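Enquirer: Pasting the structures in now, so scroll down.
Throughout, read-outs are computed from the coordinates displayed, never taken from laboratory work. Fair warning: this is a prediction, and the values are worked out from it, not measured in the lab. Cβ atoms are built from the backbone, for glycine too; each structure is taken alone.
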Structure 1
Amino acid sequence: MDILVSGFLLAGTYALIAMGLNLQYGVARIMNLANGEMIVLGALAAFWAFTSYQISPLLTLFLAAPLSFIGNWLIYKFLLRPLVKRAKNQGQLEVDSILATFGISFALVGIMVSIHGEYFTYSFLANPIEVLGSTVAENRLVAFFIALAIGLVLYLWLNHTRAGTSVRAVAVNADSARLVGINVDKVSALTFALGGAIATVGGVLISTFITLDASIGVIFTMKALIIVIMGGVGDIRGAIIAALILGIVETGVATLVDPGLTLVAAYFIFLLVLLFRPQGLFGRRST
């Protein structure tokens with residue numbers, strides 16, 4: 001039971017770090033290697049606000065999310081949109097976006113190191129409580145339920161609103177979406193910015209229970225990429241279920257085998273998905 005409870009809570013963390021990248025890659029077709037740095041930026045903002053001004057991270061969410069949305073929209077508009085325009089095919093866009101966002105990630109790491117070059121952590125809602133016979137910290141429960149709420153809102157928005165239908169149409173086929181009057185450029189910018197805001201929200205929540213530093217973003221990016229591929233690119237439901245699988249497997253390996261093998265377990269699952277279901281759990285097979 002301890003493994004299941006801890007695995008579910010870890011899955012909430014993983015869902016938070018993957019949903020943003022899923023939107024950016026699934027709709028805007030940008031493989032954003034700076035996704036992890038957006039998470040760390042959110043964490044650093046929460047740390048700074050809490051330690052300097054005693055602002056609750058739950059309040060910082062409402063400040064960091066819109067600022068991140070604006071920042072990511074500007075990044076897409078002025079740095080990535082020119083790459084989209086010049087790309088002759090999806091393969092070229094992916095290569096160009098990987099190189100561009102790789103550079104952005106290094107720039108963000110440098111900025112964060114100059115702001116705070118050390119490990120950062122603080123105590124918030126760290127009180128232990130009992131859940132199904134297991135002792136967990138309140139901050140992990142809060143992060144888990146907020147991740148579920150964000151996932152539910154995104155799923156409902158994508159599947160039950162006109163704007164969400166436009167987003168799904170662009171994700172399926174951007175050229176066909178243009179034929180029915182959808183502004184693909186606007187939708188892509190919106191989803192890229194929204195994905196960045198979600199990643200930043202994840203960073204704010206993760207900062208309440210994990211010790212971080214400016215260079216840890218690459219780990220978050222790789223975990224997010226594994227979850228996106230496992231669940232199916234562009235599918236929020238798939239990202240949540242893939243995060244749940246990865247969380248339980250990693251917790252089981254850490255508890256029953258060796259904590260040092262959790263990354264091995266994650267990449268083993270990743271390889272199995274690539275070999276036997278490359279479109280992901282909920283993705284569509286290419287034709």
Structure 2
Amino acid sequence: MKRFRPRLTYANVIASLALFVALGGSAVAAGLAKNSVGPNQLKKGAVTAGKIRKQAVTSGKIAPKAVTAGKLGPNAVLPGNLGPGIISTDKIAASAVTAEKIKNNVVTTNKITNASVTSQKLAASAVGTNNLAEGSVTGAKIAKETITAEKLAKGAIGNVETLKTGQTERGTFSLGGTKEAAKDASAFNTVSFQLTLAANPLAVVVVPKGGPFTAQCPSLGGGNTTPEALAGVVCLYLTTETNLEGVGGAALTTEANRLGVNLTAKGAKATEGNFVASGIWAVTAP
């Protein structure tokens with residue numbers, strides 16, 4: 001009987017080497033001493049994001065100026081990620097903070113230094129009437145000759161204002177007295193325009209009681225209380241004529257200017273007692 005002797009073959013050698021490397025590699029990995037793997041033992045690119053534990057990278061691990069704008073993803077840095085006072089003025093690039101970057105209501109009055117908002121910083125028409133405190137516009141704040149007639153409220157200066165072209169002003173008049181027999185008697189009155197004319201009237205026309213009316217003084221108007229007058233003409237419409245010397249135009253003597261009309265009436269020579277001339281008037285600005 002022959003004894004079995006193993007034969008050394010190429011396949012046996014390769015298999016034995018493979019087993020040795022496998023067992024030896026595991027043993028080497030398992031037998032690494034603490035802190036024995038340094039930067040020189042790590043292959044380039046060996047430390048991936050998945051290999052870094054959460055919160056393992058602190059500010060002390062990041063080199064100065066290592067994190068640039070190009071390294072940050074959109075919305076990567078939120079207010080909760082910033083420590084108090086971490087963003088100082090020297091950290092902000094020139095022109096980096098634009099209007100679009102500022103949230104509504106972020107810039108409050110306590111964020112603005114005194115005298116920092118100058119007139120050049122205000123947009124056109126930025127300051128409206130609601131922004132002005134009561135009494136803030138004083139005489140010293142009003143430039144010379146800025147208050148024109150158009151800026152004045154209607155009636156603010158009374159009869160200093162002029163009647164506008166095409167507008168009609170109206171009123172009443174009455175004058176008279178008592179005449180003794182065989183004596184002359186006259187009465188005087190004045191019609192003052194509430195709004196003066198820009199120039200003296202072109203004419204004064206006295207219309208007798210009941211007419212006739214003229215192109216210059218065409219009617220007493222609705223209800224006989226809205227008399228009409230051609231532009232530039234003062235129309236005096238008599239509604240009462242009692243014991244006057246003359247009728248209509250002859251009953252009154254007039255003298256007019258841009259402020260009003262002076263009136264004179266005379267009592268009839270042949271009568272005594274009361275004499276009266278009264279009525280309504282109108283003037284239209286040319």
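Enquirer: Ranked by distance in nm of label points 7 Å out along Cα→Cβ at positions 74 and 274, which of 1, 2 sits at the highest value? Let's see the in-between values first.
Expert: Numbers: 1: 3.6; 2: 9.6.
By distance in nm of label points 7 Å out along Cα→Cβ at positions 74 and 274, the leading structure of 1, 2 is 2.
Enquirer: Given a computed value of -0.90, -0.97 for log10 I(q)/I(0) by the Debye sum over Cα atoms at q = 0.11, 0.12 Å⁻¹, which structure among 1, 2 does it belong to?
Expert: Details: 1: -0.62, -0.74; 2: -0.90, -0.97.
That value comes from structure 2.
Enquirer: A value of 6, 19, 15, 14, 10, 10, 8, 6, 5, 3, 2, 1, 0 was derived for P(r) over Cα pairs in 10 Å bins from 0, in percent, for residues 58-193 alone; which structure in 1, 2 was it taken from?
Expert: Working: 1: 9, 26, 31, 22, 11, 1; 2: 6, 19, 15, 14, 10, 10, 8, 6, 5, 3, 2, 1, 0.
Answer by label: 2.
Enquirer: If relative contact order in percent (Cα under 8 Å, 6 or more apart) comes out at 39 when worked out from the coordinates, which of 1, 2 was used? Each step should come with its number before you reach the end.
Expert: Details: 1: 39; 2: 18.
Derived from the structure labelled 1.
Enquirer: On to the next question. The value 29.1 for mean count of other Cβ atoms within 10 Å over residues 34-41 was derived from one model only; which of 1, 2 is it?
Expert: Values: 1: 29.1; 2: 7.0.
That value comes from structure 1.
Enquirer: Something else now. Comparing mean count of other Cβ atoms within 10 Å over residues 50-57 across 1, 2, which is largest?
Expert: Checked 1, 2; max of mean count of other Cβ atoms within 10 Å over residues 50-57 sits with 1.
Enquirer: Mean count of other Cβ atoms within 10 Å over residues 122-129 was computed and gave 7.6; which structure, 1, 2, did it come from? Please list the in-between numbers first.
Expert: On the way: 1: 12.9; 2: 7.6.
Derived from the structure labelled 2.
Enquirer: Of structures 1, 2, which gives 12.8 when mean count of other Cβ atoms within 10 Å over residues 130-137 is computed from the coordinates?
Expert: On the way: 1: 12.8; 2: 7.4.
Attributed to the structure labelled 1.
Enquirer: While we're here: Out of 1, 2, which structure matches -24500 when helix-only ellipticity at 222 nm (-39500 (n - 2.57) for each DSSP H run of 4 or more, over all residues; to 500) is calculated? Kindly include the intermediate steps, with their values, before the conclusion.
Expert: Values: 1: -24500; 2: -2500.
Source structure: 1.
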